[in-house]
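Colleague: Multiple structures are listed underneath, in structure tokens.
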Structure P
Amino acid sequence: MPRPGFATFIVLWTIALAAIIVVALQSISHRQAAAGRYAVARARAYWAARAGVEAQIAELTKDTLTPDQNSALSLRDSLANVARGTLFKGAASYRVQHPEFPDVRDGALDAHSRININVVTPESLVLVPDMDTGIAEALVDWIDEDDEPEPNGAEESQYASIRSTYKPRNAPMRALRELELVLGVSPEYLRGEDWNLNGLLDPNENDGDASFPPDNPDGQLNAGWSRYFTAYSDESAGPGYGLSGQPRIDLTTASADDLSRRVSIDATQAETILAYVSTGGSLGDFLDTDLQSMTPNTGNQLNGGGQAQPSVQNLTIEQIGVLLDETYTPSETEVPRSGKVNINSVDSETLSYISEISSSQLDALLAERDARSDGFIHFTDLLDVPSFTRETLAELYPYLSVKSNVFVAVSRGRDEATGVEVEVQAVLDRSKIPVIIKDLIVR
């Protein structure tokens, strides 16, 4: 028969073990509950962030189909107006922001406010801080189709010599972060303090040595080269829509009747334009070349030997502007030749790194832009810039535009009860409707 003391010990041991098990189960339950609450909070924050992106998509769609024909800046303001909101009865909120150095502005970033890395020339590249000839030419070699290195560049053999596990793409970069693969490029050059390339100053990017990355805690974001460059502003997804709210017309397949109605020109003018384009002519040619110079039959002899009368009327400046807005040729949407900089949204420092624009042209452009409350609506509005001629516009047409199709929305969703945040970065292309999401990153 067991002794009373031993029985008591067994009972106490059992109680203690049960208590330990209960505490362990409670701890596990608390952890699971906390994980569950975090998961719910993160889900709310994520969908709030997605709601911010969808709000930007809705505004882009509206502006594409019913654009403001009197202002080139109304879209910027309308995107800002829908950049903040709440959902789940106020349980979550979102905000969409982008850098406008040195400040931050509500709304999606216009990707065309940056220089497209796939079309920039070496002459422009070397103007950018921390860029040298070797890196500039290695970048060109990364993108061009051949395997012949530039004098200071790098092709496959150079990457093989350093035992690289990759070789140049020999095609356009798909994202700016790919630039870090180019020989000679360090992450610090591209990212600066903006280690996640979201264009916003995050807490870990403004705390000195307290956390990675190294940064200057001055409250200002040093974004490195990402401040000036993008890989997203190509228009390969489609030609986009004109100021009429209709898809732009392909001049290589359009009929004279369609072109005549869209641009408000007569049949002879339309036929002359289509005939010229069929021989390989480009849209930019209409900026500095009259229609009468584009046809071999520039006049009809009057009876009696009088002075010849023109068989086709030259386009007015207004008609040229509409022609550029409402039509395109397929070569314009090919990568890497697409990706123009929008003169309405690019900042002055970035614009100064386009070598094709002289310093005098730059000063005149910026002065005229500052004087226009509605921006440049038509490309031909640039003729209002002092000293700018039709020849000037033809020279700048391959590099500048007045309308953008690609935007980058960085949307931060927040669960108000817990403070949990989720960031969604979406590249939005309105070249086609519905708007295309070209890239999506969730942080």
Structure Q
Amino acid sequence: MKRKRFIQLGSTLAATSFLTPLSSMTFTSEPQERLKNWSGNLTYSTGNVRYPKSLTEIQQTLKFEPKLRVLGTRHCFNTIADSKDNLVCSRDFNQVVSIDTKAHTVTVEGGIKYGELAPYLQQHGFALHNLASLPHISVAGSITTATHGSGIKNGNLASAVLGLEIVRADGSVVHLSREQDSEKFKAAVVGLGALGFITKVTLAIQPTYDVAQNVFLGLPMSQLKEHFVDIMSAGYSVSLFHDWKGDRISEVWIKSRIGTDKLQSQPEFYGAKAATKSLHPIMDHSAESSTEQMGIPGPWFERLPHFKMGFTPSSGKELQTEYFVPIGRAVEAIEAVSRLGKQINPHLFITEIRTIAADDLWMSPCHNQTSVAIHFTWKQETDAVLQLLPQIENELARFNPRPHWGKIFTMAPKILQSRYERLDDFKKLAAEFDPQGKFRNEFLEHNPYS
């Protein structure tokens, strides 16, 4: 491990006393063919990409570039991380800094992927409370967009954050902690890339645990309507996969925590039949990339994601959309989307429905509400999807949906802004960290700022 010291969990502002000219720095800048995002649906607007390897290099870049955006693992499907001017990538800022086995915390650099961090924690006898469907995404990128995972009692990935180190627009460094900087902290964790470069993150960890995964096929919609909360509470994490065709949920994935949850190993689950082989969430795809099923216990990080680290996850070439609605209205929302089933199905790979616990982070879609996320994995048919989204958003409108910040949506800015009661306070903090709008791009100007 490099830089073996804990993140300072204070509110002290630290600025470097000496800044070398940018032209003398040795870090990699690669103005070349423009990058694409993970699925290939988006080409970034500039080829000016810097890959800093130290805090000083990050400070120099932020101090001297007038406009830029921070880029992670490029898993966003919209332009939230795009820039027409400059990109600075966290790719090489990817180490574990320290682990505190007594305090149950780990401090990491922001660019580390969950699939890289998880085995390290396992080796030391620890685990995270949750993981997203994909282990390929970075810690900083995930928390700043409120990417989640699932479980009716499990908060999103950002809810595990205890401390942040952020380099602001002027190159100064600020440390925030949940304990000492409550209000600023709650604003900064899901920061939408508006505050600066997240160099370090301190996360809560817990003793390691095993999980077993069982899959059931053909859950009747009538059972879902009558027993929604019971079904979604049947394991540590539960996902429903639906194609909006017919009156049955295609697959139910139940991840049970060994020693805590009842293992769902019975032949039938609310009318759904136990799978007799491992499956992919998209029924006609090979299960080779999927994590182990059939009730075989294994370490948390090899079961909580749907996909293995070494494989292309999901479909690969796809588009993604996701809306969060209050759990109390989940069944109504699912029924509302079902009315568009015939229009949706031809353009869809699969929909995943799952739950996320409420949190207190200002710009999180789960702020102050336990939520159900209705996630669409689309075929890469952009024009058709963009025609469908306003119809879906209209059907969901009475449930006050909040879209995932890193996925495709067409919601009008004023409607989106009305869903975030602390938005004005967030914008004030962003202005404090970045008074000249160095990190603001078209996405931010159009959505939270317009």
Structure R
Amino acid sequence: MSIENYQGSNKMIIGIVFGVTTFWLFAQAMVNIVPAVQKDLGLDLGVINIAISLTSLFSGMFIVVAGGLADKIGRKKITYLGLILSVIGSLLLVLAQGSVLLIIGRVMQGLSAACIMPATIALMKAYFEGAERQRALSYWSIGSWGGSGITSFAGGAIATYMGWKWIFIFSIIFALLAMWLIKDVPESKAKTTGKFRFDYGGLIIFIITMLAINIFITQGAELGWTSFITLLVAVVSVVGIVVFIYYEGRKSNALIDFKLFKNKGYTGATVSNFLLNAVAGTLIVANTYVQVGRGFTAFQSGLLSLGYLVAVLSLIRVGEKIMQRTGAKKPMVWGSFITLIGVAVMGLTFLPDLLYTIIVFVGFILFGLGLGMYATPSTDTAVDSAPDDKIGEASGIYKMASSLGNAFGIAISATVYGAVSEVSSVHMAATVGIITNVIFATVSLLSILFLIPTVTKKQKEESMQR
């Protein structure tokens, strides 16, 4: 069966959305169930924070590899591989009685997301063009940004009334449903010439560098910022980045093709995507603070983010429509700015309980409005700027930005919160942790202003005619 003759596109979209939510809805629910997991498994908070960040970290480290493999051996095959890994990872978490299965399960979930995200975006581009592709990517965004919107509430509700392990039982069910829904989708792969050669050297350098950066961020305070190990991983991080860029620039089969970044639109979409995903650190700071500092339960803290869910789901299609009329830059600028304001107000921890609760609820609504408006224009800009034979790789890099931004944002925010709480109150720790995320949002806004091209009148007319 060919792509041209396949008639199950809506069924495919639903299956892809289910697959995407195995990460953004279920795997990411860990940010709101830290106290429950810690109490059940009897683990140190540092171990829990490592387990939380590992999923995004491993997703970010391997997503470009998976995107490239999807282009070469088949996007449906890699999607299926990701769903199988999701089932295995979730099952390990269900069976976990200590740190070992918890950490291995989180790693498997990261590898799963690395496979699913670029392969499914590439499938979307293979099936749809123009406005139809933008519509399909909007639904993809509902699965990712929308999933991240409901994750705090859903995770808190499930953990409170059913137990936290039920989150991952539901993840298994969704992964199996996704496999069934896309079973009839014909395979899609890029046209290739010559023998495929994998960049093992680039992958090894990249993994060592990313692990060093993660250790520096998450363990620096505990090891001591001036200790030998901390200084060593800092040096490895800096040297690794320099060596990786130099090494990849000389390879014909590079793990990351830096020539993609010659396109300013692609660069702006990817950089801003990294930074806005780093703002996810707000979730762990806000959820932990209201539970520790204000006495909320996991379920009650999840309720605070309900407005985020409604807002992000409502604005995703709106962002798509605005993009079709004005180009991608305006909704991306306004989306980042609204997100910045929404995050900033959550740092007003000096307010009394009732007023602060209202402010946080409004902040989450603004957070969702901003991300919803930003999501589809950003994804479409990245996809539209990439050549057809590298769409899997380009999508992999773009989603690598999502995963690494999420991993480092959570790790940095949790580290800042923990470090400040050691020397000051949890209220001050939350404020400083939120300010960290305001900085991420500000730099994201600047990257859009300077890198995303303004649509011309001719381009606007062509978009309206699609």
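Rule-based calculations on the coordinates, nothing more; no lab input. Quick caveat: nothing in here was measured; it's all calculated off a predicted structure. Cβ atoms are built from the backbone, for glycine too; each structure is taken alone.
Colleague: I have 11.9 for mean count of other Cβ atoms within 10 Å over residues 156-163, calculated from one of the structures P, Q, R. Which structure is it?
Modeller: Numbers: P: 11.9; Q: 24.5; R: 18.0.
Checking each candidate, the match is P.
Colleague: Given a value of -6000 for helix-only ellipticity at 222 nm (-39500 (n - 2.57) for each DSSP H run of 4 or more, over all residues; to 500), calculated from one of P, Q, R, which structure does it belong to?
Modeller: Numbers: P: -10500; Q: -6000; R: -26500.
Answer by label: Q.
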